[in-house]
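Have a look at these structures, which come just after this line.
Read the figures in this text as sums done on the coordinates, not as results from a lab. Note that the structure is predicted; figures quoted are calculated from it, not measured. Cβ atoms are built from the backbone, for glycine too; each structure is taken alone.
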Structure 1
Amino acid sequence: MAKQQRQLRYEWSDISYFLQVARQRNLVRAAQKLKVDHTTVSRRIRELERSLNATLFKRSKSGFSLTEMGLRLLQYAEGMESNANSIINEIGIGDTDAGGAVRMASMDGIGSMYLTQCIGDFNKLYPSIHVELITDTRLLDMSRREADIFVSFFRPQGKRLWVKKLGEFKISLYAAPAYFERHPMPMRREDLDDHTFIDFIDDHVYIKENRWMSDILRPVHTTFRSTSLMAQYIAVSEGQGIAMLPSFVAAHNRELRAVLPDLFTMRDIWISVHEDLLHIGRIKAIVGFLEKRLETDKALLSSVQGKRKRAGG
């Protein structure tokens with residue numbers, strides 16, 4: 001006699017509640033995604049934990065974070081979600097793109113002033129895939145699934161990460177015409193000692209790859225510091241001083257003038273994804289898009305004043 005199959009101890013549908021809480025880290029936001037009341041989400045999570053006899057989340061004032069058992073379940077839950085989405089692809093019902101949300105993380109500058117435009121163009125090709133962009137100054141732990149995709153200036157380290165270098169970008173000195181109404185254009189490196197600079201706040205730089213000013217000089221006079229590259233860009237655009245800006249940032253203001261263009265440094269652009277997510281269609285779609293996009297944008301990323309080139313992927 002065939003061995004009787006062991007009966008499930010939990011509800012299949014509770015897995016979708018678990019996935020949303022794991023991704024949103026908040027009952028209200030998860031409820032909004034699921035289009036139910038947050039009390040329903042709370043009840044279903046408690047029932048799933050009771051059924052599995054496991055604590056899946058740590059509850060705190062800042063939200064829900066996965067326990068070790070929750071991280072283990074997440075691997076299986078995402079596999080279940082992927083298989084469910086594959087039914088649409090394999091059987092041919094509707095669009096080949098099953099859609100869904102992708103959480104991408106990056107630093108403020110490249111996130112706001114480069115990736116945002118890339119995401120806009122991506123959405124035109126894949127309207128059913130919704131990208132959520134996190135910009136953060138701290139180091140994210142991709143092994144704990146703090147994001148689905150991480151775009152960074154450094155090669156991330158972590159267990160079971162797929163990591164690839166997408167390209168590189170140039171960082172050069174820039175100033176606005178308003179600044180040169182009060183100061184002469186520097187002609188030699190030594191002339192920079194007489195000028196004022198805009199830079200990061202040293203003790204708030206948590207990623208050493210953001211310390212690009214020190215690659216080429218130590219300014220004598222710094223008039224403005226900020227943790228935000230966006231704030232630095234606004235300050236230099238208003239003529240407050242000279243700043244080191246990535247090429248993709250300077251390209252937003254064609255009036256900015258390059259200062260001593262031979263003085264520059266370079267940074268790599270890396271993309272990383274947890275290995276368990278690589279098979280998911282929406283993850284593959286955006287990774288492939290970014291690989292092609294950065295290849296297309298080589299001129300923008302590597303020149304002192306690259307021309308912005310629109311690309312659909």
Structure 2
Amino acid sequence: MAMGFFNRLKEGLSRSTQKLGGNLTAVFAHRRLDEEALEELEELLIAADLGPAVAGRVIDGFRRSRFGSEVTDEEVRVALSAEIARVLEPVAIPFAPDPALKPHVALVVGVNGTGKTTTIGKMALQYSRLGLKPILVAGDTFRAAAVEQLQIWGERVGAPVIAGPPNADAAGLAFEALKKAKAEGADLLLIDTAGRLHNKGALMEELAKIIRVLRKFDATAPHSVILVLDATTGQNAIEQVRVFKELVDVTGLVVTKLDGSARGGIVVALAETFKLPLHAVGVGETAEDLRPFSAAEFARGLVGDTVRLVAGAQKPE
């Protein structure tokens with residue numbers, strides 16, 4: 001991970017780090033690790049959105065190795081960042097369009113407001129810079145703002161945007177876009193979708209129809225279903241993954257708005273709960289602020305593991 005982005009990641013996670021790291025310092029300034037201290041630590045980790053499973057494993061590890069010993073907050077940070085990195089490492093899988101597919105069809109889903117449309121624009125820009133040819137589909141036809149936003153990104157990227165009139169049939173748009181993408185030899189088809197969870201039945205029907213219609217043209221499509229989550233929603237992101245896994249076969253996650261959240265720990269809970277590939281995290285507005293996920297750097301940034309941060313800065317893993 002480039003140092004420029006690593007610095008932005010640390011900065012973006014600063015609110016989460018202050019919440020977790022500040023409390024660690026308050027609780028563990030040269031303190032004996034007894035049951036009371038372990039209980040406080042467990043509560044602190046759960047409050048930081050890491051989830052009870054991760055919190056429980058950290059506590060068990062300390063109980064086995066250091067119980068009754070005096071520990072510092074820095075020792076706790078090092079152990080905690082190692083455990084977090086262990087949870088995150090298996091899911092740190094960048095999104096990689098399959099060059100054999102022409103196009104690789106990615107259905108991008110998520111509730112309104114998570115940053116779906118912006119994420120599609122950023123992905124299109126990044127992959128076009130790598131020499132790939134993307135086509136975008138404005139499938140959230142109920143929100144004029146989403147269509148306009150995608151068209152602005154399309155102009156910026158130099159990528160075609162398939163859009164229709166307000167409330168147009170999203171499945172029909174996706175079908176036409178896939179035909180066009182196939183005919184033009186596009187590498188990547190990114191399909192925006194509606195995200196009206198308050199009307200789950202209608203949303204399920206719409207997503208199922210998009211997939212059904214795509215498969216009339218290409219039986220293997222969509223090749224990826226990427227769920228975009230907003231870090232500021234905290235534990236609500238867990239429920240969103242559950243709901244969307246019911247609706248569609250989610251293949252990977254993108255977590256946005258880490259820079260606006262003190263709830264970065266939710267990334268750990270998501271990895272622990274669902275084991276889904278975490279393709280990228282967003283820590284700002286620019287295309288460069290959406291980057292492939294690095295487990296080690298995220299873990300260090302989250303807990304404020306200063307010893308490892310310095311080492312990591314000199315020799316990134």
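Structures compared: 1, 2; top value of mean count of other Cβ atoms within 10 Å over residues 164-171, i.e. the largest, recorded for 1.
For the structures shown (1, 2), relative contact order in percent (Cα under 8 Å, 6 or more apart) is largest in 2.
Sorting 1, 2 by FRET efficiency 1/(1 + (r/R0)^6) of positions 60 and 252 (r between Cβ atoms, R0 = 35 Å, to 0.05) from high to low puts 2 first, with the largest value. Of the structures labelled 1, 2, which one yields 23.6, 93 when Rg and Dmax of the Cα atoms in Å is computed from its coordinates? It must be structure 1, since only it matches. Quick one: helix-only ellipticity at 222 nm (-39500 (n - 2.57) for each DSSP H run of 4 or more, over all residues; to 500) came out at -10000 when computed from one of 1, 2, so which one is it? Matching structure: 1.
Taking distance in nm of label points 7 Å out along Cα→Cβ at positions 148 and 268 as the criterion, the top-ranked structure out of 1, 2 is 2, with the highest value.
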